[in-house]
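Listed next: structures, encoded as structure tokens.
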Structure 1
Amino acid sequence: MTDTKYNGWTNYATWRVNLEIFDGMDVVDYFGIDVNNWHPYDLGNILKDYAQEVIEMTSQEGLARDYALAFLDEVDFREIAQLKMDEVTA
């Protein structure tokens, strides 16, 4: 089994998406949610939908968009969600 960790994250895709899309985002303010009532899996789904929307809104249809959306399949959105939840409760 190959270790795919990157900068302390599950993999490069997770690190990169967190850095480029979610770094500095306050999920409570942005999404208007109370993280105390959420599970990382559920928040992760919301974050994945948001990342897909960002890609679709900022790119043209075609090969590059298809690759960007496929890249999201490698992202551990639960890991990003847990980080965001920890930031709020810290």
Structure 2
Amino acid sequence: MVKQAVARTVDLDPIDRLEEKLKVLVSSLTQLREEQARTAEDNARLNEELIALRARLADSEAAQAELTTLRDEREVIRSRVSDMLQQLEAI
């Protein structure tokens, strides 16, 4: 009878180890799923930020182009006013 109890204990050891490994595997899987969900949320947030930054960059580039145009126009006006002043002085 003792032999049967020992035999059952010996037979259960591999099952216990398998059970423990399965628990570790399930825990790891749960953790990986949580990390994947967080990563997906971070990815979505970063994509939104990227879109917003691209829009700001486009606005900035448009403002820079407008500023360059205004500076060029200012130079043209300055030159024309200078020419007019010279003509007035000549009179």
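A short reminder: the numbers here are calculations on the coordinates, not readings from a lab. It should be emphasised that the depicted structure is a prediction, and the values quoted were computed from it without experimental measurement. Cβ atoms are built from the backbone, for glycine too; each structure is taken alone.
Things to note:
- Top of 1, 2 by distance in nm of label points 7 Å out along Cα→Cβ at positions 29 and 61, largest first: 2
- Among 1, 2, which structure scores highest (criterion: FRET efficiency 1/(1 + (r/R0)^6) of positions 21 and 53 (r between Cβ atoms, R0 = 41 Å, to 0.05)): 1
- Entry that produces 8.5 once mean projected area of the Cα convex hull in nm² is calculated, selected from 1, 2: 2
- Test item: FRET efficiency 1/(1 + (r/R0)^6) of positions 45 and 69 (r between Cβ atoms, R0 = 30 Å, to 0.05) calculated as 0.25, pick one of 1, 2: 2
- At a computed 3.2 (distance in nm of label points 7 Å out along Cα→Cβ at positions 13 and 37), which of 1, 2: 1
- Origin of the derived value -16500 (helix-only ellipticity at 222 nm (-39500 (n - 2.57) for each DSSP H run of 4 or more, over all residues; to 500); candidates 1, 2): 1
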